[in-house]
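These are the structures in question, set out in turn.
What follows is calculated from the coordinates using simple rules that are stated; it is not laboratory data. Source: prediction; values computed, not measured. Cβ atoms are built from the backbone, for glycine too; each structure is taken alone.
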Structure 1
Amino acid sequence: MKLKSPFKIIDKYIIRKFLGSYFFSIILILAITVVFDTNEKLDSFMKAPLEGIIFDYFASFLPYFANLFSPLFVFIAVIFFTSKLADNSEIIAMLSSGMSFKRLFVPYMFSAAVIASLNFVLSCYIIPPSNISRIEFTNTYVRNKSVNYASNIQFKVAPNVVAYIARYDNSNKMGYRFSLEEFEGKTLKSRLTAQTIAYDSAYQWHVNNYVIRNLDGMKETIVKGSRKDTVINVMPSDFLIAPTDCETMTSPELREYIDRQRERGVANIKSFEIEYHKRYAMVAAAFILTAIGMSLSSRKTKGGMGINIGIGLLLSFSYIFFSTVTSTFAVSGATSPFVAQWLPNILYTIIAVFLYRTAPK
């Protein structure tokens with residue numbers, strides 16, 4: 001028995017136009033991006049192998065760039081093809097045939113759901129692993145943004161255990177002026193100090209020239225040694241944090257990393273929290289900007305589609321600008337990363353509801 005499609009011919013027509021315009025705009029802007037990016041990094045590319053440029057850099061850069069500006073592409077696609085439909089009086093014909101404005105929204109929301117699902121899978125699971133090779137390529141041939149040094153590092157390695165490293169050098173995996181303090185409530189029970197500490201692998205560390213002071217009330221026991229192997233629940237990657245590290249983690253890995261760093265008392269994880277919430281906020285943005293674009297451009301205007309496209313571009317760029325500003329507030333601590341990423345969606349949802357209610361009139 002053949003299943004009947006829930007979509008009518010007009011629905012399939014709108015979906016085809018929507019998705020076609022969306023992917024065409026992405027391909028067009030990516031082609032332009034490749035030209036400008038190649039021109040900007042031409043000197044660096046001359047030193048890199050062609051295979052690395054294609055597979056390590058552009059193979060992940062293009063999906064990353066397309067996904068990053070997907071809300072803009074969604075808005076442009078909706079504005080462009082809906083304005084064309086309105087200019088050709090096709091929307092007037094649909095509404096005159098008995099189709100309600102609410103029913104006209106169905107294929108638009110279905111198309112937005114397709115794009116949002118694609119963006120979610122890409123940003124949360126596919127693009128982050130591919131970003132590793134892109135960032136390594138950039139650090140090697142373009143500009144090295146990796147972090148190999150850190151100072152004044154303090155973190156919790158257990159509920160009542162605090163570690164401190166005055167300086168760490170990742171080139172030789174060596175830390176200097178190390179201390180490990182164990183508390184019972186607010187009372188210090190044990191303190192290990194060492195001149196140097198070396199990282200081995202998988203939480204394995206070597207402390208050199210160490211002194212251990214065990215405190216039991218007024219009694220103190222001192223143990224000294226030249227080398228001691230110990231397990232500390234931390235790795236250099238936990239405190240050598242580069243701005244691009246958050247882009248290399250899938251969403252489950254990002255959530256786990258944020259929770260682990262919070263438990264350790266690490267403060268500089270704002271970029272990771274912003275990245276985590278941004279991935280989910282972008283899913284909602286596809287629906288919100290589709291609703292705004294459709295409501296704004298569904299009516300036929302005297303100035304043609306140029307006015308609708310101009311207003312659409314203004315709104316889309318204002319959305320991106322507002323998102324950037326709120327992210328800056330989150331980095332400075334003025335607001336939480338969750339609020340920073342969802343505030344633009346809340347504001348533009350209000351705009352979308354207003355335009356949706358006034359559009360049929």
Structure 2
Amino acid sequence: MNVKILIFALFPAIAQAQGFAGLGAAVDGFAVPQPNPTFSFPADHGAHPDYRIEWWYLTANLTAADGTPYGLQWTLFRSALAPQDSTGWDTPQLWMGHAAVTTPADHFFTERLARGGIGQAGVTADPFAAWIDEWTLQGNWQTMQMTASAPDFSYDMALTAQGPLVFHGDGGYSVKSAAGQASYYYSQPFFDIAGTLRLPDGDVAVTGAAWLDREWSSQPLAQNQTGWDWFSLSFDDGNKLMAFRLQQTDGENYTSATWIAPDGTATPYADGALVATPLAMNVRDVPVTWHVALPARGVDVTVQAMNENAWMNTTVPYWEGPVTVTGSHQGRGYLEMTGYD
């Protein structure tokens with residue numbers, strides 16, 4: 001489900017509300033996800049200003065010609081201060097972008113903030129384009145181009161979809177708590193990606209696989225949920241697993257998972273089917289090695305951070321980086337963890 005909507009930390013009244021980063025706060029006036037959704041494309045690739053929070057979130061596992069692994073992140077968040085839209089400085093829409101590149105030895109990241117309504121950031125559905133300043137993600141969801149830059153790194157990538165969209169939960173209605181909080185959530189986990197990383201030591205040509213998440217809601221967390229651990233794992237046999245556990249103040253966790261077959265067929269697993277247990281911590285006391293099990297699919301794996309120092313020291317800090325998978329299944333993926341700062 002990803003780090004989705006840390007922008008609330010920019011506004012103290014919201015950040016101090018219930019739930020992680022205010023995501024458990026009341027949603028008076030905003031639209032609320034409902035069961036049995038009907039999606040409409042390309043319109044739903046665009047923004048939904050009547051919902052409070054939304055994101056376009058891409059992660060990628062990359063490899064250079066010499067075999068060196070890399071990770072990449074491109075994220076655009078939208079947050080609404082009121083359930084309406086308008087142009088100019090009166091708009092209640094706020095935007096935040098995160099970009100990162102992770103190597104075995106280094107982690108580069110940057111952040112952009114913008115106000116909606118003045119052209120600095122936004123998303124259009126047809127043709128699809130998401131941008132903040134000069135960062136862009138655009139195309140027709142079959143072929144896409146993506147760019148981001150910072151003083152110490154940049155990248156320019158081309159993406160080509162090799163499979164269908166995948167809808168999580170019950171047809172894209174993803175429940176997040178026993179109390180019924182939910183979001184609309186779908187992914188394109190089948191992108192091939194290729195391009196150039198520009199790093200302090202020089203340019204690196206890379207290829208790999210990318211996973212793009214789309215999610216929107218107004219109150220996705222319960223008041224007692226303090227953060228999450230989110231996994232997107234791609235196995236060498238062609239299967240994939242999206243899984244998350246939401247941490248609660250009572251010490252329990254709420255879990256959800258989606259098993260994705262090589263042809264894109266999705267099988268959801270409700271709370272309790274997934275087991276995710278930390279095995280080792282880094283110097284920040286953030287778990288960077290995990291045991292992940294989904295017994296219904298014979299999954300019993302160890303998930304290990306490629307670089308345990310992939311800390312995003314952004315407005316609200318979190319951990320996000322590439323991982324390797326060993327055990328019953330082999331592969332690579334991405335891990336995001338919040339609530340540890």
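Computing distance in nm of label points 7 Å out along Cα→Cβ at positions 59 and 83 across structures 1, 2 gives 3.8 for structure 1.
Tell me which of 1, 2 gives 54, 24, 17 when you compute semi-axes √(5λ) of the Cα gyration tensor in Å.
The correct label is 1.
Work out which structure the value 3.7 belongs to, where distance in nm of label points 7 Å out along Cα→Cβ at positions 139 and 211 was derived from one of 1, 2.
Label of the source structure: 1.
Computed over structures 1, 2, distance in nm of label points 7 Å out along Cα→Cβ at positions 147 and 243 reaches its largest value in 2.
Here semi-axes √(5λ) of the Cα gyration tensor in Å, for residues 75-202 alone has been calculated and equals 60, 22, 11, so which of 1, 2 was it run on? Label of the originating structure: 1.
A value of -18000 for helix-only ellipticity at 222 nm (-39500 (n - 2.57) for each DSSP H run of 4 or more, over all residues; to 500), calculated from one of 1, 2, originates in structure 1.
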